[in-house]
Structure P
Amino acid sequence: MTAEPVPTGEGGPGATARRRTVRALLGAVGLMVVAQVIGSIATHRGGLVLIQELDRPVDWVVAAVVVLTAAAMVGLRDDGARATVLVAVIGLAFFSIPAYQFTRSDWKPTERHAAPARADRQLVVEEGRDLIDPLWMVYLEQGSGLAERRWHLGRFNGDSDDGALLEAAWDGPDRIWIRTGDGRVQLIELAPDGSPRSRAE
């Protein structure tokens, strides 16, 4: 007797394995979306810094494109369709990478000041650049290690002198003041848990 050939069509074990692989890859993309949403919520609500690290939309988009491309390579049986997907992804990368390099801000911390009588509270200023314009981001950090939290207090664009950040400083352990190029001084009061009651504009 001769062994029966193992079916490899749509109903065979090969097709089943492909479907499982595609589902797993699509599930991974779903987890990436969930991670970004959680990180974004934590960033906007002063969540744990550890969770805010999930707020990386560009990184997640790149990872999702790679995983979706892999899913297409596994799931599509037609070589022409596979080639089309691959060419499209390569073309997208060709145009996206230079654009990303040209527009990224390269944020770097330039100032860090502890609150008076509250070493667990830190006022942090980061500087970046939007094409040719200087940018500033001001944060409040509280705690340390896995329990550290961060609140965004304001983003400032130096495309005009009025919008430039001139100074951010403590005015006591529970209040911060921010001075901009238009002469305004904005005061930010902190709640007992360290969260800001307002943000700079």
Structure Q
Amino acid sequence: MYGEVVAHYAALLESWPQLDEGMGVTYVEGSNRDTVVRAFGGDPADAMILAIDEAIDVALVERPSVDTVLVCEVGEWIVVVEPLSGYRGESEPVLHAVAGVRAVNVFWSIAGPASFTVAVAGETALWLDLNNPSNDGLPAGVVPLVEALELADQDWYAPALALAEILTGVRLTDEVLAGKFTVLLLAKE
């Protein structure tokens, strides 16, 4: 039923291997770019406009002690991509600050932690440990999605991004990822 969406994200991750190490993607509805930038710990005046590869190069080569936070708009949503680390959007204070209407976060780390979170009106409405997904405590309407997407499988990266698309209506594409982002280089927390 959701095979096309999962296949889309499997292909996207394959074509963007620099995002496969550790990453966070946060989708924010009902906010604006400056508010989101501030919630993630940045100042809009300090932002640069760069492509993902340029931002990753700066973070890895020129300033290896920083977190890279990339912000763009996709339709009515603000999308934040955190290559290499991804933990800022996963934190409750940030997610709740940006969830004026709704925020969805997909996070995984090469160190092991991985989660899927939905916040509504500043409160966590759904949290799922992607390394050990369980239907316990999930809203009844989400359980069939989690089961249909087979999030309990070992390779849950693409299904987790597919779940984000299903809940937000926002599709990450090669065109979106190849575009320019508002980029923040922030001291690691």
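No lab work stands behind these numbers, since they all come straight from the coordinates. Just so it is clear, the model here is predicted, and its values are computed rather than measured. Cβ atoms are built from the backbone, for glycine too; each structure is taken alone.
To which of P, Q does the computed value 0.15 (FRET efficiency 1/(1 + (r/R0)^6) of positions 137 and 177 (r between Cβ atoms, R0 = 25 Å, to 0.05)) belong? Answer by label: Q.
Assuming 2.9 is distance in nm of label points 7 Å out along Cα→Cβ at positions 113 and 145 as calculated from a single structure, say which of P, Q it is. The read-out was computed on structure P.
To test your reading of the models, identify which of P, Q gives 90, 37, 21 for Cα extents along the principal axes in Å when calculated. Only structure P yields this read-out. Using relative contact order in percent (Cα under 8 Å, 6 or more apart), single out the structure from P, Q with the greatest value. When relative contact order in percent (Cα under 8 Å, 6 or more apart) is computed for each of P, Q, structure Q gives the biggest number.
Computing helix-only ellipticity at 222 nm (-39500 (n - 2.57) for each DSSP H run of 4 or more, over all residues; to 500) gives -13500 for which of P, Q? This figure was derived from P.
When FRET efficiency 1/(1 + (r/R0)^6) of positions 89 and 121 (r between Cβ atoms, R0 = 30 Å, to 0.05) is computed across structures P, Q, the figure 0.10 traces back to P.
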